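What follows draws every value from the coordinates through simple rules; no lab data is involved. Worth saying up front: this structure is predicted, and the values here are computed from it rather than measured.
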Structure 1
Amino acid sequence: MKKRWLAGILSALMAMGMTGCGGGAADNNATGGNESGKAIELKMSYTTSETSVWRVACEEFARLVEEGTNGRYKVSIYANEQLAGGAMDQGTQMILDGTVDLDLRSITNYTNYEPKLYVITMPWIFSNNDDVDAKLFNGDGGQMIKDLIDPLGVKVLGLGENGFRSVTNSKKEIKTPEDMVGLKFRVPAISSWVDTFRLMGADPTVMTFSEVFTALQQGTIDGQENPTDPIVSSKIYEVQSYLTRWNYAYDCLILSCSDKLWNSLSDEDKAIFQDAANKAAAAEVQASREADAANFKLMEENGMTITDLTEDEMNVFKEKVASVYDSYREQVTDEVFAAFGYTFE
């Protein structure tokens with residue numbers, strides 16, 4: 001995928017509205033048709049905005065499903081957790097109970113349902129994209145994730161990425177844990193990340209992502225942490241002055257189908273949906289990585305100070321938060337940690 005192609009996709013997405021409302025799959029029969037002969041409308045939800053690179057996966061999946069089934073299925077896409085009133089926790093519940101047919105969301109949203117998934121939130125469990133590819137996309141970790149999520153009520157069709165999370169703030173450049181002491185950072189409601197920020201001496205504040213921009217603008221919080229895509233698509237760079245690129249956590253996306261829909265599909269249609277998801281997830285990962293460099297450049301051009309840590313500086317942070325692994329050892333289990341290449345000595 002060329003950068004020019006990505007730019008065209010994202011430009012088109014900015015110009016388009018959300019697709020029309022659908023009726024879901026609850027009344028569909030197993031052959032993928034209905035008595036009127038009209039296309040079956042499926043609802044697909046995702047967390048971020050219409051301009052987010054996440055949309056690449058949703059658009060590609062919808063296109064391939066509609067083409068593969070000769071129009072028997074039509075996928076309507078809803079951004080910003082619209083179907084859940086903006087609430088990520090409610091959005092997660094809706095895909096698990098089959099209220100929504102298809103979904104793309106961060107793996108972190110599933111940790112409340114399966115604590116072993118905290119493994120992927122551990123600080124520096126991944127070091128870079130090559131490490132992610134080896135452990136997650138081409139290693140035992142990816143299969144482990146599917147095995148843990150599938151029993152919750154969904155069929156995991158593919159893994160995408162939100163990418164490595166950077167930390168931003170409006171006060172000062174961050175190069176050491178001491179630089180974080182006393183600063184108030186918005187952190188998602190993920191206990192391992194809250195624990196990590198506390199170990200660094202920061203004041204972690206949990207709030208929904210939809211509230212972050214206003215809270216930063218008003219000074220209610222000093223900073224936040226996120227991959228570059230939500231930082232840019234939500235224009236957080238407009239109300240932050242400093243960014244430290246430290247790769248402290250990697251965010252994986254889960255492309256899933258509700259069990260209610262999956263169990264209604266014929267074997268032929270299951271194969272079509274799975275193939276569409278494979279291609280859509282791969283397109284999103286590539287688009288995400290290509291967009292990363294452009295996002296850092298955009299933020300810098302808009303006045304942000306971008307700080308890269310040396311290996312020695314990074315190691316100071318790692319040592320500061322190493323005890324998080326011990327704290328979650330019982331919940332995650334040694335077996336799950338081992339699937340991601342981590343063992344306790």
Structure 2
Amino acid sequence: MRAAVLHAARDLRIEDVAEPAAPGPDQVMIAVHLCGVCGTDAHEWAHGGPMTPLTLRHPNSGHVGPTVIGHEFMGTVLASGATAGLAVGQRVVAGAGAWCGDCAACAAGRTNLCQRYFTYGLSIHGGMAERITVPAAMCVAVPDGCADGDAVLAQPVAIAMHALDRSGIGPGSEILVIGAGGIGALLVACAADLGAKVSVVDLDPERLEAAVRLGASTVELSTPEQPGTPFTGVPTVFETSGSTSGLRLAMASVARGGRIVGVGLPSRPVEFDSRQAVVSEIDLITSSAHVCRRDLPKAVDLLTRRPLAAEIVAQKVPIERLVADALAPLAAGQLKGKSVVDVRRASQQ
């Protein structure tokens with residue numbers, strides 16, 4: 001079968017690979033329709049890791065070597081194990097993260113922090129392939145009213161849902177989202193759907209325009225020439241950029257006794273004014289991935305009620321154009337909006 005395989009930094013090949021194993025009792029084999037591309041994929045492609053175990057065996061998945069990428073995938077069940085609970089022919093979306101179910105984190109319901117956690121498409125072969133076998137527990141059925149193009153967004157939407165859950169906000173809450181690209185844009189949509197009053201700061205005016213369409217009530221353009229914050233006294237601030245400037249802006253914007261939710265992944269250590277945080281009793285909360293059984297169904301529900309692809313997805317490309325049209329421009333910072341890859345052959349589309 002055909003798949004997108006990462007061999008080394010900037011060495012991704014569309015090639016024939018072995019078929020996935022037949023599903024065990026609690027697994028399903030999925031015929032993949034679509035697979036999303038995110039900033040993590042672009043970083044792994046550009047740098048050859050560090051999350052993809054190309055040269056060092058992953059301690060939890062056991063995988064090492066060339067890796068099929070893709071952790072945002074959806075498709076149709078081709079084969080289902082005896083206890084999987086999903087029917088052949090059913091459309092599903094996968095959460096991609098696998099957990100053990102036995103460790104202390106899993107027992108506490110925090111499966112994203114499982115001691116043996118690993119991610120399909122990052123730690124082991126993923127969904128940028130014609131077929132994949134995964135645990136049924138990480139899959140959610142897609143209702144008839146949810147199109148493929150919206151369903152493929154469920155995994156990143158689940159990440160936004162988890163960040164909202166971590167924040168503790170509810171209807172009527174006032175929040176600020178710093179950075180409206182990628183997860184930031186989805187956070188805006190999810191928070192607005194929850195009934196929160198959403199303000200957004202970003203460097204890109206087009207992203208701010210999209211944020212308004214997604215539900216933001218107030219937006220402000222941030223520029224190097226205007227380093228000050230247009231917002232002060234905000235009870236909850238989501239920092240999605242992972243940058244030093246973003247964290248500084250969050251500290252300047254949050255209310256005394258408020259909270260900052262760190263969602264963006266810094267590429268290097270960032271400065272943090274812990275004295276200011278202590279004096280003002282600022283809660284610093286972080287959010288990682290998602291709790292599949294809680295957050296992924298909520299994501300599918302939102303995407304069924306409110307399709308987001310038209311606003312979020314900039315292009316759908318064939319798998320043969322994955323590097324040229326998606327990974328390379330995304331890594332270079334030249335791509336606005338999300339790319340989705342159609343993994344199917346032309347005759348199957």
Structure 3
Amino acid sequence: MRRYSLLRITPLLAAALLVSCGNKDQSSGSADDASQKPKVRVEAVRVVPVDQVSTFTATVEADKVNNIAPAMGGRIRKIYVEVGSSVRQGQPVVAMDAATFSQQETQVATLRRDYERYKELYEVGGISRQQLDQAKTQLDVAESALGNLGENTTLTSPVNGVVTARNYDPGDVAGQLPILTIETMNPVKVKVNVSESYYSRVVKGMPVEVQADALGAETFAGKVSLIYPTLDPASHTFPVEITLPNGDQRLRPGMFARVKMNFGTNDRPLLSDMAVLKQVGSNDRYVFVEKEGKAIYTLVELGVRLDDKYEIVSGLNAGDRVIIQGQSGLVDGTAVEVVE
């Protein structure tokens with residue numbers, strides 16, 4: 001009888017032990033799963049006003065560039081200035097050969113005497129009105145030619161500026177190149193190509209900030225002075241000219257410049273730069289958004305960088321919980337544990 005009882009009890013004990021062991025294994029497995037989840041920190045996306053600042057590269061240019069050359073060729077007698085010389089408007093800078101000018105002066109004097117004599121004859125009826133008019137026309141043409149020769153004998157600067165090039169020496173015969181190049185230094189200008197998406201937002205007189213690499217971090221204030229009316233169909237940009245006061249002439253034509261244009265503000269998501277990752281093999285940027293305990297792969301488009309944060313143009317909304325630490329090695333859908 002006792003043997004029968006033991007036989008009945010033994011299978012029950014075995015079953016109980018198996019159940020107990022199974023529960024212990026399941027409990028241990030759950031604990032292991034929890035400990036294996038990647039621990040991450042998250043940051044909620046905030047929407048804030050963000051200045052829409054775009055930076056363009058450009059080259060400083062003179063506001064005006066004048067090439068000094070005679071209308072007719074000739075021999076150069078004297079050059080009064082050197083490269084780097086400052087000149088005033090109307091200042092003589094080059095003297096050309098005056099032989100032709102002297103000949104023309106003699107001819108004008110002769111025609112003027114003839115005309116005075118013809119006037120006297122006309123008053124006493126010695127010649128017709130037509131003959132007097134012909135004499136006057138000849139004198140006017142000769143005087144006009146003399147004036148042109150005068151302008152091409154003594155060449156003057158049309159602007160206040162600086163001589164930036166000299167291509168001949170006294171005694172040379174002027175050819176195809178200009179004798180001198182004179183450029184204005186105050187003001188100067190830069191020209192940038194702006195994306196067509198900003199066409200309606202660029203206005204004449206708009207303030208602009210310019211920085212020249214050669215002058216370090218110093219900035220110069222300028223204004224939009226000209227907006228070109230047509231767009232480039234290939235690049236979908238339009239040229240904009242910016243004028244900069246340059247009284248101390250520190251900005252020089254040819255300097256490399258960076259132009260910052262502020263197109264106002266937009267309310268955009270702002271996110272820590274620690275959250276943004278770069279897709280291998282492309283320029284795509286992405287983040288992981290934590291949703292219901294999982295890391296969700298999300299492509300984003302970046303805007304401007306503000307200190308240690310990025311403006312997010314698209315891909316995120318206010319309140320999204322973005323993983324900023326612990327995202328290394330994550331894949332889409334990975335279960336994660338959020339820690340503070």
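Please state which of the structures 1, 2, 3 yields -7000 when helix-only ellipticity at 222 nm (-39500 (n - 2.57) for each DSSP H run of 4 or more, over all residues; to 500) is computed from it. Write out the running numbers ahead of the final one.
Details: 1: -11500; 2: -7000; 3: -9000.
The read-out comes from structure 2.
Once volume of the Cα convex hull per residue in Å³ is calculated for every structure in 1, 2, 3, which label goes with the largest value? Walk me through the numbers before you get to the answer.
On the way: 1: 127; 2: 135; 3: 230.
Structure 3 gives the largest value of volume of the Cα convex hull per residue in Å³ among 1, 2, 3.
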